[in-house]
Structure I
Amino acid sequence: MDLQTLDQLEKRITELADRFMEMQRGHQSALDKAAEREKEIEDLNTKLQESQQSRMEADRRIETIIKKLEVLRTQVDMPA
């Protein structure tokens, strides 16, 4: 093997190693973004669950108020 062939081989190996490292960085970047998205999804699911619980509590309170108003209405409608 002559020096020119060795130089070409070395250059090609360096290029391949550089491309491999670039691909690894891209892969890691994609993994990091996926982890961020997963965290955002978890946060949104938590907020959604909290909102649903708040809505259910509001519904219960409104139902209680309506029942109290109905009792008052029946008491007002009854002759004394």
Structure II
Amino acid sequence: MRDFRLTENTLVTVNTCGGFFLKFTCNMTDMIGRKTLYYGFIVGDMSYSIHYNACNEAYCQKDVATFQEVLNSFSVLQARVM
């Protein structure tokens, strides 16, 4: 990874879980530029991350909107022990 540039770093809530949001750009070793939206959070002793990543040419607001819908529907379910 080259030319990493962090453009946003904020605290967020994913469903009811406190976490963080990072927005960044970089160039991969093949020199293709990429944009990434990255969410991370911890529930109990487990960490979770959800991200959207696309090359600059394929990055589009429609896909970002779909990613946001998935993110908004995300929840961590407690496992049932039988």
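Can you tell which of I, II yields 3.9 when distance in nm of label points 7 Å out along Cα→Cβ at positions 29 and 53 is derived from it? The partial results should precede the final answer.
Numbers: I: 3.9; II: 1.3.
Answer by label: I.
When distance in nm of label points 7 Å out along Cα→Cβ at positions 5 and 37 is computed for each of I, II, which one produces 4.8?
On the way: I: 4.8; II: 1.9.
Corresponding structure: I.
Which of I, II yields 27, 14, 12 for semi-axes √(5λ) of the Cα gyration tensor in Å, as computed? It would help to have the intermediate numbers written out before the result.
Details: I: 77, 5, 4; II: 27, 14, 12.
Going label by label, the one that fits is II.
Tell me which of I, II gives 0.15 when you compute FRET efficiency 1/(1 + (r/R0)^6) of positions 13 and 45 (r between Cβ atoms, R0 = 35 Å, to 0.05).
Numbers: I: 0.15; II: 0.95.
For FRET efficiency 1/(1 + (r/R0)^6) of positions 13 and 45 (r between Cβ atoms, R0 = 35 Å, to 0.05), the value 0.15 is produced by structure I.
Which one of I, II has helix-only ellipticity at 222 nm (-39500 (n - 2.57) for each DSSP H run of 4 or more, over all residues; to 500), as calculated from the coordinates, equal to -36000?
Values: I: -36000; II: -5000.
Traced to structure I.
Given structures I, II, which gives the highest value for distance in nm of label points 7 Å out along Cα→Cβ at positions 21 and 69? Display every interim value, and only then the final one.
Values: I: 7.2; II: 1.8.
Largest value of distance in nm of label points 7 Å out along Cα→Cβ at positions 21 and 69: I.
Bear in mind these aren't lab numbers, they're just calculated from the coordinates by the rules spelled out. Since this is a predicted model, take the numbers as computed values, not measurements. Cβ atoms are built from the backbone, for glycine too; each structure is taken alone.
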